[in-house]
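For reference, the structures are reproduced in the following blocks.
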Structure 1
Amino acid sequence: MAEHTDNWGAMTEVLRELEPAGKLITDKPITVEGARAYLRWMFSALESFTHCLKRITVEHVEREATELTKREREVLSMIKEPSFPGLPPPRRIEVGMRESFGAALNIYARTRGKESPLPDGRLPQVFINASVLHDRLEHPESPSDLHLSEADFTTVVEFLQWVVSIRNWLYKDRAVQIEEMKAKMNESFDALRRKLTGNKNDPSSA
């Protein structure tokens with residue numbers, strides 16, 4: 001890419017909001033308004049998170065020459081409409097977040113030779129429950145749709161816990177990647193040093 005991108009950095013910045021926003025559902029008492037605001041924020045943040053993860057996944061797919069199905073290629077694609085002077089920035093055309101998020105996690109894990117954090121490659125019930133609740137809050141048909149039951153509160157908290165577990169899985173693997181890159185760089189430096197010095201007895205060549 002011609003432009004500089006730091007998708008891990010952007011993802012980290014999005015996740016920084018977990019702590020202050022999380023106070024909406026960790027400070028007592030938890031209010032209905034706070035839980036609603038938090039769930040709306042979570043899904044908005046997950047849109048940004050998914051965008052970053054898709055770009056990271058595409059980088060890994062290209063690096064590892066990973067084979068994708070036709071649908072996987074479609075899900076990972078991010079197409080911008082043509083830009084014209086004097087008009088607003090063009091829209092980015094993408095597959096919906098729900099499918100994009102699940103596919104990106106599965107494909108990323110495959111490029112890394114790891115088991116997906118999604119059981120059987122499917123988004124868990126807690127994600128589905130949170131999605132249904134979020135849709136109800138975003139498209140209420142009556143005041144009662146905005147009320148939250150004890151089960152709804154539980155869904156919000158469990159959804160946060162699940163998102164944190166996905167974050168931890170990704171960043172644990174990121175730490176492994178960094179160590180792998182360091183090892184490869186050291187190997188390259190050692191090989192270059194041996195080539196420049198002609199020292200075949202260099203212990204690092206063992």
Structure 2
Amino acid sequence: MARILIALAALVALPQVAGAQEHRVYAGGAFTFATQTHSDEQPLGGTTIGGSALFGVRASPRVSIEFEPSFGGTHSGEYDYRPFASSSAHVVVSRREASFPVQARFRFGVLEPVLGGGLVRATISRHATIAGVTYFDDGRSETDLGLIGGVDAALRLASHVDLVPTFRMLVVPRAGHSGEDPLGEQTSTGWFTFRYGVGARVAF
């Protein structure tokens with residue numbers, strides 16, 4: 001009888017163990033708006049449309065490790081100046097950023113705080129024309145380190161699927177640019193980016 005009871009207990013426990021081992025890996029994505037702060041001395045900023053992807057693995061029932069690349073839209077501005085007395089140049093400046101953080105997710109019921117850090121890569125450029133003809137065209141890429149924090153709300157839609165309203169704050173300490181670097185100076189922006197939107201997450 002004891003052996004029968006042990007066998008029955010094992011049969012009941014095995015599916016539970018298997019269930020506990022399921023859904024350790026998950027993936028998702030979000031449609032977001034990104035608001036980039038800036039001051040009067042930092043000409044580029046505002047709100048653009050962007051998106052993010054998500055790849056994670058559960059390290060414990062309450063903690064996960066994730067990679068969450070995000071991509072924002074282009075911030076741009078324009079101005080005119082006279083390089084010659086008889087000619088006026090029209091200049092368009094632009095900046096676009098993508099972040100690649102590794103982060104930890106902590107589960108407290110529906111709310112899931114996130115904290116991490118990683119690389120932030122920016123593509124900046126200037127394009128000038130005189131009477132529709134290119135006068136100069138310069139650009140480069142910059143890479144900085146950033147910290148990220150935020151919180152998600154996991155709303156269960158099905159056993160494997162969550163609807164996830166999301167909020168992130170990205171902090172990137174940016175170096176100042178002198179007058180010897182007009183490209184950097186004219187495409188500079190603030191330290192803080194706020195990203196908010198809604199996405200979905202699927203467990204495997």
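I have 12.5 for mean count of other Cβ atoms within 10 Å over residues 23-30, calculated from one of the structures 1, 2. Which structure is it?
Values: 1: 12.5; 2: 16.9.
Traced to structure 1.
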Hey, relative contact order in percent (Cα under 8 Å, 6 or more apart) derived from one of 1, 2 reads 16; which structure?
1
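When FRET efficiency 1/(1 + (r/R0)^6) of positions 47 and 143 (r between Cβ atoms, R0 = 25 Å, to 0.05) is compared over structures 1, 2, which one is greatest? Don't skip to the end; give the middle numbers.
Numbers: 1: 0.40; 2: 0.60.
Top value of FRET efficiency 1/(1 + (r/R0)^6) of positions 47 and 143 (r between Cβ atoms, R0 = 25 Å, to 0.05) goes to structure 2.
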Origin of the derived value -4000 (helix-only ellipticity at 222 nm (-39500 (n - 2.57) for each DSSP H run of 4 or more, over all residues; to 500); candidates 1, 2)
2
Computed -0.40, -0.86, -0.96 for log10 I(q)/I(0) by the Debye sum over Cα atoms at q = 0.08, 0.13, 0.14 Å⁻¹ - originating structure among 1, 2:
1
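Looking at structures 1, 2, which one was mean count of other Cβ atoms within 10 Å over residues 103-110 calculated from, given that it came out as 21.8? Mind dumping the intermediate values first?
On the way: 1: 21.8; 2: 14.5.
Comparing all candidates, it corresponds to 1.
No value in this document is a laboratory result; all are computed from the given coordinates. Please read all numbers here as calculations on a predicted model, not as lab measurements. Cβ atoms are built from the backbone, for glycine too; each structure is taken alone.
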